[in-house]
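Structures for review follow.
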Structure 1
């Protein structure tokens, strides 16, 4: 769906001009309109043997047109939207929660910084900005 300038402006301000996920302040240009429920649902791979007896892999994406509507969009910074990709909000939350441990498992730099007290893992729930914003709006 291509947003009109008015729709884009309204979407930009939906959560106070901030990314729906991390809460960073969004610039006037360069932010993304993210589909909360992805219009593409995952990539599945199908393998089969073709006529030449070679294995062929086909990637299939299911496009869900009915979700390509303004009501299913939120403003997002580029890094959040690109990382979220085709995940649902809950899948995105789970992936964010795994990042610190992944860094510790695979990065000698992260492990060194932790040993010297420069970083500390503090497991906590992942709460998105839109959840905090809506809670504050409901309380008001």
Structure 2
């Protein structure tokens, strides 16, 4: 018995997310951009407030990878995917561990939401949002939380 359309869609989206994780671990900007629609909009963890299009969104990826030396470990937990006919979204808690060029170990959890759209029969990320909680009394990001 073959897969249903919903099972195929979920498998394709999970595959895109796996490729996104692989791009992070391989420090491969081109692979990260390949799963985003050319007109993607990203609310990333770094300024500015938004990036529009893969040409603009390429820059924070390049800068992120230049910030670290050696391997970048990335994992996704509590992944939840909701799929419609041609629009889907996922949400997850993501862990990134790496060493900065100054030798500082980084181990942070991020919140990630990705929106997908089926274009020409294939799913692409059209919007993603990465964030961390904020301590409003100090005005700083809270980076030591774990699930």
Structure 3
């Protein structure tokens, strides 16, 4: 493993560990999307790097054409492998891509955030921002 990959993985997983000590990874699909999106964006914030392939395989326009359903994001039982690894009906890495775009949308309006916010921001704030942006459909 090259040093870049090692640094990326360490920072990504450290973010998960820190979030686990705060609000947690999450019990719902939406919370898991936020946790993955935060970890990926945190890596890019610290390293100044570009999105990884699993965070950018589908562009924002593609996500806006088929927004996620808010009820699906509220589900406590969901197929993690289908959403994140494409083992079901969803495209490969959709969970990482959607989580990344949800967090990017929130960051665009959040301004400069401190370290505690990177770790402890409530998932609901990011999900609400994604709903406003059309990445996630409103509850019906």
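Quick notes on this structure:
- Ranking 1, 2, 3 by Kirkwood radius over Cα pairs in Å, the structure that comes out highest: 1
- Parent structure of the calculated result -19500, given that helix-only ellipticity at 222 nm (-39500 (n - 2.57) for each DSSP H run of 4 or more, over all residues; to 500) is the read-out and 1, 2, 3 the choices: 3
Every read-out reported here was derived from the displayed coordinates using simple, explicitly stated rules and does not represent laboratory data. What you are looking at is a predicted structure, and each value in this text was computed from that prediction instead of being measured.
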